[in-house]
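Read-outs throughout are calculated quantities, based only on the coordinates presented, and are distinct from any laboratory measurement. These figures come from a predicted structure and were not determined experimentally. Cβ atoms are built from the backbone, for glycine too; each structure is taken alone.
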Structure 1
């Protein structure tokens, strides 16, 4: 299969790049310093149509699914936004991949009509509550519980590191919770029944606690969440009861490719900044770009960028092909997603180290953007499945019974 970008994709890239350079780049450093979440700019991304690329037209989206290359377009948008501000890049990624997608993929018609139009337009945001204080990579260790009482789910527990969950425009958070116990028909082993529930932002008993003081992604909205006898209608169950864990794992496959796209934007920024500085900075009477020790490191940046971009575009094209029914299996896509996520994110961390070295002492100063990208990059190896988890999934895909 081909995964070359179409002329339409390239035009779309230019449109998003122009928006990012005009609306985001001039303010990114200040937002980072002030830990400011720019609601107006997030809503402008929605007005540009970035949140609705893969959503059906009936909910206000572009309806670009499968052959239309909608998922590839989303990855391009995340890359270009992330090229100037990783915090806004993850805001877009989470708004679609973690906010819209669970409802779009598993919601009832009534739930879609209730929540999607505002989310697709970008005027509201939704969160994705999976990670807990004691359940990160081991998402099956969820401790949050939900009990059905008098036609309502009563939710108790806590979530952490949840993006887009506590902003002034957050409308809901989809969370996983234990709703009972299931017994294996083959082994008789009891396991927790985990379901997904949509919790409105104004639900009694739900609270988004104080935003985190983060190392990076400071312009994004990230909160711990608490649920104390939080009551929501029984109809807010998302998908089938007991299928919440499987549903969220499926959502994470798409998210891994999107995080890889965000990493590609980071690498591109490091290459751009390093090239410019290497041509301007003088040492011993010549530009530092003439020195092999430095020039070769910048050459490595180009190699990492091309490899990461191709792996990411390949995985995105496989997702579009799978949605179009063109012979790509879920297993093949899962492998491609993990490969892209692993390589692109680890390369991004390396790229920021190289860029900081190119800038020397100035790279250690917050007035230069490489310092911000250096801080932003590390979480790419953690969010939506750590590097260790990706290696485990890749190894299992190769037939190795790794634990």
Structure 2
């Protein structure tokens, strides 16, 4: 069991509006989310002595800028914008996902390097189609992938989805069931981009194909916006405005598949299983102790592979689990209760962390899962760069 189990907590959550094109700067949005998280916790800017994020712009085509405050927001830039640069004792500036910065922040807190960390993710929707391959030359692996359109994540995920559907003996009808159920969850989430925008199974099946069997509605939703959380030591969090959501354990993955392809079904499942073993050991629980799951859905198929890789169902059975309604709010394991990246918006793991915290503190409103005491969070696809957390109720 992790030595610092339940010693760090999420004490506040803040969001901006998530929309497709926002005329405001990314820096302005990040300041708004930060102030909202601090107000939610009952803190002020002067209480902050740590800032952490992953300040990257995920673009595989289109325009990829790196201007601080416009395309990305680094912790140093945010500290200056908040007027607290001289108060900061620790900065986390970590790749590849914001949840790696979360792990760094958790460790900094238990080490005493800081007292209150704002973890944030600010993203915007770039000009053009961000998955187009626009280079005139292809180097390295791209020389073998790009000529066949295999240079973008949707193409990689499509091969995983096709193999999964074929081996499980199911069809896109199952993916439709998940995406439609997920949209229903988003209707109950005031932060969700797709709140109030209904989706039928027929509309899903008719949606534009990106890379068979992946459609537009199987891909996460690029938005302009920011989300932030306040992390602090649990004893401090108990004195603040909201019940604390405790960090009971975390795990990071380093698995790389054997074929050289960016993603394969077998590689993803093996990597997720390895992360699961580390996670349950760190948190001192078993998968049966989990009440609600916030599983990364950069592509819809990842929820299936996480369900199986973590051992919630046996391999090949996630589709049936979802088809029978077991992942709905009233099911045996409510899944992505706030709509996740597919329906809330692409914030690279923040949607999963914030929803887990809302659930275990009874702050999820109409989508609250009764008695939810432990939530599992996963980010990315199970391969190298992936992370997972157990977030628990404070008893």
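Identify the structure, out of 1, 2, from whose coordinates mean count of other Cβ atoms within 10 Å over residues 181-188 was calculated to give 21.4.
Details: 1: 8.5; 2: 21.4.
Label of the originating structure: 2.
Using FRET efficiency 1/(1 + (r/R0)^6) of positions 5 and 189 (r between Cβ atoms, R0 = 25 Å, to 0.05) as the calculated read-out, with 0.30 as its value, let me know the right label among 1, 2. The value was obtained from structure 2.
Out of 1, 2, choose the structure whose coordinates give distance in nm of label points 7 Å out along Cα→Cβ at positions 53 and 349 equal to 1.5 when calculated.
Computed on structure 2.
The value 28, 57, 14, 1 for P(r) over Cα pairs in 20 Å bins from 0, in percent was derived from one model only; which of 1, 2 is it? Derived from the structure labelled 1. Computing Cα extents along the principal axes in Å, for residues 205-324 alone across structures 1, 2 gives 72, 42, 17 for structure 1. Starting from the value 18.4, 60: which structure in 1, 2 was Rg and Dmax of the Cα atoms in Å, for residues 13-196 alone calculated from? Going through each structure in turn, the value belongs to 1. Supply the structure label, taken from 1, 2, corresponding to distance in nm of label points 7 Å out along Cα→Cβ at positions 77 and 221 with the calculated value 1.7. Derived from the structure labelled 1. Here relative contact order in percent (Cα under 8 Å, 6 or more apart) is compared for structures 1, 2. The highest value is that of 2. Computing percent of Cα pairs over 21 Å apart, for residues 125-212 alone gives 33 for which of 1, 2? Computed on structure 1.
Among candidates 1, 2, the computation of mean count of other Cβ atoms within 10 Å over residues 277-284 that gave 13.0 used structure 1. Given that helix-only ellipticity at 222 nm (-39500 (n - 2.57) for each DSSP H run of 4 or more, over all residues; to 500), derived from a single structure, equals -9500, which label among 1, 2 identifies that structure? Value -9500 for helix-only ellipticity at 222 nm (-39500 (n - 2.57) for each DSSP H run of 4 or more, over all residues; to 500) corresponds to 2 out of 1, 2.
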